[in-house]
Structure formats: structure tokens, C-alpha cells
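Right after this note come the structures.
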Structure I
Amino acid sequence: MFMTASHWSIDLVTDTMVAEAEAKFMPMIMDTGATHAYMVQTGDDSMMVVVQFPDAETGQAALPQISSIRDMAAEQFGMTLQNAVAGVVRAHR
């Protein structure tokens, strides 16, 4: 299993923004070969997106597409990417 996580800041997280992101960007993420994708509100002005892939090969191949999706989302919502990481899952339950 392989995961990506991105941390975002925005002026204010709104239900409208989340609904738009879910409708537009989540399908794009899933089309990269992801098995799961989560948008997590971490504060009034922050979000985290976590994406799970079945294996490292699929996840690493998807990284350029994930980067492009991040760029589009940042532009649409005026968000700032604070941090992005990716790696192989070493343990889970």
C-alpha cells in the first residue's frame, strides 16, 4: 500500500467548497488508481487530503497527476499547499 498526504491552508473552509472539491477533484483523484481518498478538515482554515493506493508502483506512477490536481484545486479555491508527502505504508490494522 502507498499513501500521499497534503496539508493545505485556506481563508475559511466552507461546506460549499468541500462539496465542490468532492464533486470535481475526488473523481480525478480516484481516476489515478487510488483505492481511497479522504478530505479531512483540520481547522477552520486548514484541510488535509490523504490518498491511498494499492501499491507503491501505482502510487508513484500517479504522483505527477496528483500534483496537477493539487495545482488545479489550489487555483480554484485560493488554497496554499503547506506540505505534501508520500510513501509506502509500513504497518496498518
Structure II
Amino acid sequence: MKVLYKFYEDLTKNDILKRNKELKQKMLIFHGTDDDTALIGDTEKFTNLNNKVAKLIKVPRENHRMKIENLKKIMGYVIKSIKEKEIKKEILEER
């Protein structure tokens, strides 16, 4: 995948970790623990800084391109959480 230099420039100008006070929309982020494309440590920093609006759900042994089976589990989890109106677990359990 080709990435334009403009993308890099935008990243350096818009540090999302420094702009966290602007965030108001609630977020539920699913991140594979074995992701080597987008590091989970960065997502942990982001969700820790934005813990009023952002919640991290770690998907064990999953990488950046999640398998369809895990995506189905995630969607089931999201639907259940919406119905219950809360997120109860930090880690998506294997079922």
C-alpha cells in the first residue's frame, strides 16, 4: 500500500494524544493483542488519556486483520453491550 508523504505530515501536525481534550464522542475500540501494524501500546495510551470517552477491548491472539470468526464474536459483544448499556470486561473472552 502506497502512503503519501502528506499523510506523514498530517500525523506529525495532529498528535491525537495531545488533542484528547477535544474528544466528546464515546468510543469502543477493539484491538488485537498480536497486532504488529498498529501497536496496542499506542491504543492503551490513547484510551488511558481518554478514559471518559474511550474503552479498549483487547482481542487475544488477534492481529491487524482480524479473522471473520473474531469479527462475528466482536459484533455479538457490541450488540450485547448496547442492549445492556455498558461494557463489563476489558478483554473479549473466547466463546
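One table, with the values for the structure above:
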item	result
Label whose coordinates, when mean count of other Cβ atoms within 10 Å over residues 8-15 is calculated, return 14.0 (choices I, II)	I
Comparison of I, II - label where relative contact order in percent (Cα under 8 Å, 6 or more apart) is highest	I
Identity of the structure behind 25, 19, 11 (criterion: semi-axes √(5λ) of the Cα gyration tensor in Å, calculated), options I, II	II
Label whose coordinates, when helix-only ellipticity at 222 nm (-39500 (n - 2.57) for each DSSP H run of 4 or more, over all residues; to 500) is calculated, return -12000 (choices I, II)	II
Among I, II, structure where Cα extents along the principal axes in Å, for residues 32-71 alone as derived comes to 30, 18, 12	II
Which of I, II leads on distance in nm of label points 7 Å out along Cα→Cβ at positions 56 and 80, largest value	I
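None of the figures in this text is laboratory data; all of them are computed from the coordinates on show. The structure presented is a predicted model; accordingly, all values stated were derived computationally and were not measured. Cβ atoms are built from the backbone, for glycine too; each structure is taken alone.
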